[in-house]
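Novice: Below: a set of structures, written as structure tokens.
Bear in mind that the values in this text are calculations on the coordinates, not laboratory data. Please read these numbers as outputs of a predicted model, since none were measured by experiment. Cβ atoms are built from the backbone, for glycine too; each structure is taken alone.
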Structure 1
Amino acid sequence: MRNSLCLLGLILAAAPAAASQPEVRSTAAEPSSAAIVISSGVEYEEGDFGTGQRVKTTSIQSSIGVRKGQVQVYATLPYVRVDAPGNVVTGGGGLLGLPIIVDPDRPATRNRREGLGDMKLGAEYTVPSRSVGLTVSGQVKVPTASASKGLGTGKADYALGAELSKTLSTVTPFAGVGYTISGDPKDLDLRNSLSARAGAAVQMGPQVRGHVSYGYAQSLSHLVPNEQQVTGGINANVSQRVGLGVYGSAGLSEGAPDMGLGVHIRFRGR
């Protein structure tokens, strides 16, 4: 894309909004010392996504991030396994959804493929405040997945987003928006996408937090319906440096997976 370099500079200067699972930031200033966060998890999704055939995806997500004060940068690289028609391409990019694309030039014969997915590089900044929390973010999808296997488009995508939150006793409502600028792969007619979500996080105990949210995302492909789904989960701190999380989702539209399940573990160092 013509404006890729300019947009990349804007993203890295401004920084990505909320990641795929809600994580409400503290509105108070954070310590200035840098901390390394390493996480890994497994996610499974299943549905027809409006294609009329079953699509099953399993991914192992590994990421590393560095947080210093109100700034965090991170890199995520998944390993993906897909059981779907051959014309289904995964790795749509985007901050808040957009899982698949349909390529009408590929045969629809069902197959299984696996390999590295697309790497995502991101940054986010939480505005210091003791009233309303504001996080602005940016993300670049690096095309490391195999386009010939249909595990990616072979082109970079770019995304910007922002999220607001407000802590009210033990409940923190939040709402976020994202905008994805898709790459321009050959023979694929893709469009840019607007996405949004809203929900609440609840402090269920000293070390346990639950969350529920509704999400909407325009599909990058004109051949796939838009996505609407509800997501819920629980995160728990096992110790000061180790956290565990489980989550599930249910689709509310044809373009969303019927169901999704995931589990992740997070290690925080110094």
Structure 2
Amino acid sequence: MINNVIINADDLGMTPGTNRAIFLGYDDGVITHTSLMTNCDYFNEAVAGIKERDSLNVGIHLNLTYGQSLNPSPIYCDNYGIFNLGYIGILYKSLFDRKFLKEVRREFELQIEKAVNKGILITHLDSHRHIHLIPGLYTIVVKISKKYRIPRVRLINENIFESTKINKNVNFLFNGNLVKYLLLTFFTRVNIKRHNDTYKIKFFSILYTGSINNKAIQFYKRKVNGNVEITVHPSCINIDQDVTFYDEAEKKYRLSLDREIEFKNIKNIGR
């Protein structure tokens, strides 16, 4: 049986607590991959940790919604070069503004090149809030992945029945994750049809984003045939209490007790 189980920790480089939790998760033998936010304030700290861990697979967490742009443009930034669009704004502009798409491609390339210039071998591409799955942006990301010879781009093909069976709760009906799941699943199908992708890796954690438990991780590691990517968002939240965040929503998410619970679940698996 099995399989290649990818345990991918998103948001490396955003905060020191996030960096610490991800590296400890890797050191414990649980986290296999991480996605690096190259535009964020703790990027250099993250790079130092990556350099100490040769076998950690590192992707780029492409970003248009949080922090300082590397290609400041009034199309998606405020007067200080801070991203100021939400998901709906990005979706709208991707449909009707070709200049927006041109600026986005430059931003994404700069985010990738910042890691390349540090000597990091990039194994995959994904994005903060999954904005890369918006079809107009996904086309850009596919082209970029070929340009930089990056072998994998995340797609969302989570099985709702399998996920519900594992977790045995329907919290996603009340917290917005079902709407997100339906939208991203639709975008994935559009992207596969347009680009003839033959993506064979299952994805788990859209329905239960931010609340992945060790039961789910153990299930996939032991009982499921095939390849699967499980995405987690762990952090040591006590370290981040004095961090200055760019928006309140991200602050609330990163300081949520769920981040600490995910971190503890990962630690428990590693023992």
Structure 3
Amino acid sequence: MFELTISIVLYQNDEAELENILNLINESNLNKLIYLVDNSLTNALEKFSSYPNVEYIYNNSNIGYGAAHNVAIAKANNQSEYHLILNADVDFDPEMLKSAFEFMEFNPEVVMLSPKILWPNGNLQHFSRKLPTPFDLFSRRFIPGFLKPVFKRKMDDYILLNHDYTKSMNVPNLPGCFMFVRTDVLNSICGFDENFFMYVEDIDLTRRLHEKGKTLYYPKIVIEHGLAQGSYKISKLLIYHIKSAIYYFNKWGWFNDKMRKTINESLKCYNKR
């Protein structure tokens, strides 16, 4: 039984970046297993299977982000206490994994832990968010820059900009770059919804985990992440993003999502005083 399993989905990754994250993980003294789930066009990254504590899985096609993680999540079932969904392009102190493990051990009501996320320049990324309305998801991408000041208050409210990011918050919408989850709970909800090829799947997953217990933003755990924002640069990725958003609202409700309102109202207790 491993204390921690970790899944990293690959797609033609930068090898230096991948080497860095594997070295960081292996500096932790947790009993762990790392699943490298490769969606790449070739298995050129199989060389990393020689790294300690690594199991390499080649899918021979791009099956999607969530579906690839689900391959590892299914393998981790009954094999680990906790499972970490992780991006390769993050940086952190290796001791942080042990800190996250110990926090979860002493807080059984928490089913998922999410860290404070910093830009490479040290600024805070506001990735603790409300459950989105259609306006929240589409406005951030499509409202022209000159109009954004008109909607600033509503857009800031979505990313909890006026909340206290120095304190823990039980948040229903957390990012997929670092999700430290109880393995049994993750498998009880069957992992990611594979109808999302990429984008928005982390919102859906956190929301379903939030129904099982606390999904906690925990600022004592800190990582650095350089956000690629690929859908802002590549039209094909933008199409994936739009399709995922449409699927999300078809699933949960566009304007009649009663639970969204109830859950979002509960976040008022974290407003700055």
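Novice: Quick one: helix-only ellipticity at 222 nm (-39500 (n - 2.57) for each DSSP H run of 4 or more, over all residues; to 500) came out at -14000 when computed from one of 1, 2, 3, so which one is it?
Specialist: Of the options listed, only 2 reproduces it.
Novice: So if we calculate FRET efficiency 1/(1 + (r/R0)^6) of positions 46 and 214 (r between Cβ atoms, R0 = 25 Å, to 0.05) for every structure here (1, 2, 3), which label has the highest result?
Specialist: Working: 1: 0.80; 2: 0.50; 3: 0.05.
Max of FRET efficiency 1/(1 + (r/R0)^6) of positions 46 and 214 (r between Cβ atoms, R0 = 25 Å, to 0.05): 1.
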